[in-house]
Structure I
Amino acid sequence: MHIMKLKEQYFNYIKFGTKTYEIRLNDEKRQKIKIGDYIEFQKEPLKEEKIIYKVDDLLYFKNFEELINKIDITLLASSKETKEELLKTLNSFYNAEEQKKYGVVAIKLDKSKLFTIEKCFLTNISSNNKIFNIIKNDYNDFGKWYNKLLENNEECYFTKDKDGIINSILILKVGENDSQQIEEKNVLKIRTFNVIDKNMKIGTSYMEIINSIAREKNIKTIYVTCKKDKADFISFIKHNGFNLSKEIKDERIYIKRI
């Protein structure tokens, strides 16, 4: 997943406004971006508020002036900002020599979905949030599990419904495996995958993010554990390439190798 930092003004243009294109110098770092990749935007200065979008298209231009004259200003920033103001801001980041050397790119973001995937530290989501109710019902040690994640300063992905209520959450563990559930050491574990609204294809977007992270980290094994009575979830992960590895009491371990 690609990481980009944004000033609050432009972060909010994407999250709340009509900004659909992120504009950058097409240097070596941006040349790595491909259609279908995901970008994590971090709001400066603290970079604690984060949103994730899929790259829908990539448009290339000689310089920012050419770009701005080809794409509507409301898709690049906001109707409150003129083309001249935006061009001045962009030129303050990248000079004429840099633009001539690399060119520039307009990264079109997929904003067609009815939800926005956000990312934050788990400390920002209360353990009393209803999104955790299913986990609490399934596992008696929820409190111990949740506190351990807080101690490790873990992050999570989430979405909200139209009323601002969290309706999905994804928590991952990436890297060295310290459990006895599988033999592989370098793995991506899906710790929590809970989607309340099943009709918005949030789960599909989460799975794309999981696959993207695994590829980026050169991880060959993704796994998840779940109760054997979770028929809908099991059907979903099997559809996404997971196979049953083993059963331990009332739990099943599913693995996907990439």
Structure II
Amino acid sequence: MKSKKYSTFSEAIWIYFIFGIAIFSLILLVAPSLIVLIISFDTRAYLSFPPEGFTLSWYAKVFEKSELVEGFINSMQVGFTVTVLCILLGVPTALACARGRFRGTTALSVFVLIPHMVPGIVLGVAILFSGALVGVTPSIWLQSISITVFVLAVMVRTVQSRLLRLDPALEEAAANLRASSFQNLRTITLPLLMPAILAGAVFTFVEGFDNISVAIFTHGFHDRPLPIELLALVQFTSSPLVAAISGIQIILAILALIVVASTIGLDKVNE
């Protein structure tokens, strides 16, 4: 009886310890972004915490600067381009990896994952030098393609994970009813993959929008994305304008997660 009580007490202590670590880790993850958001509303003309007042003027000044507005538009264009390319390339690749009946499916999965495992700076430098050898200059299109290569694995892994959890009996039943491979894909597989495709699209868009490790080497001089404009701004000013730009990016990321959570649910992506 004593050992049972001792065991129960030890388990309770262990559970509270793990729970405390989880809360502490969550605070470490959320606190920096929360502090940046709070600073962005400060009335003072320099970065300081805690703020002395509340104002939205710094967000208004973001849209008054033409280079920041152009950077925002460029980042949106890159984000949408990366998302479309990842869907067009990632979904067929995931289908080939999960449903392919040829040698090399495992090698294909590893090959897609390699660019994502390489540091973004290394990949950006490699693409910059490779483009110079063939006469391709940095531009918004080179930036979009480079980031697509970098984050394609996110789409492939998300869709592939969903595919591996699908009941193959559904596709077999459709085939027994004389449905063609295309009909099977269009009416059975793709509708069941939509939650994973949507989740992958949101994550790749966010990465395409605020990526800096690859973009810093591949962006064009006249079409700099918002993260590059932010990097240039940080070198010359320490006003809450920097925090306001960061706040916009944080809010966009939060909105993207809300879209996924409200439409398909974060817990249903791979079910």
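Hey, helix-only ellipticity at 222 nm (-39500 (n - 2.57) for each DSSP H run of 4 or more, over all residues; to 500) derived from one of I, II reads -25000; which structure? Derived from the structure labelled II.
With percent of Cα pairs over 22 Å apart coming out at 60, pick the structure among I, II it was computed from. Computed on structure I. If you line up I, II by distance in nm of label points 7 Å out along Cα→Cβ at positions 108 and 132, the top spot, with the largest value, goes to I. Here the criterion is FRET efficiency 1/(1 + (r/R0)^6) of positions 12 and 140 (r between Cβ atoms, R0 = 41 Å, to 0.05), and among I, II the highest value is seen for I.
Here distance in nm of label points 7 Å out along Cα→Cβ at positions 76 and 244 was derived from just one of the structures I, II, and that gives 5.6; the source is I.
Out of I, II, choose the structure whose coordinates give distance in nm of label points 7 Å out along Cα→Cβ at positions 188 and 228 equal to 2.9 when calculated. Corresponding structure: I.
Ranked by relative contact order in percent (Cα under 8 Å, 6 or more apart), structures I, II are topped by II, which has the highest value.
Computed from the coordinates by the stated procedures, all read-outs in this text should not be read as laboratory data. What you are looking at is a predicted structure, and each value in this text was computed from that prediction instead of being measured. Cβ atoms are built from the backbone, for glycine too; each structure is taken alone.
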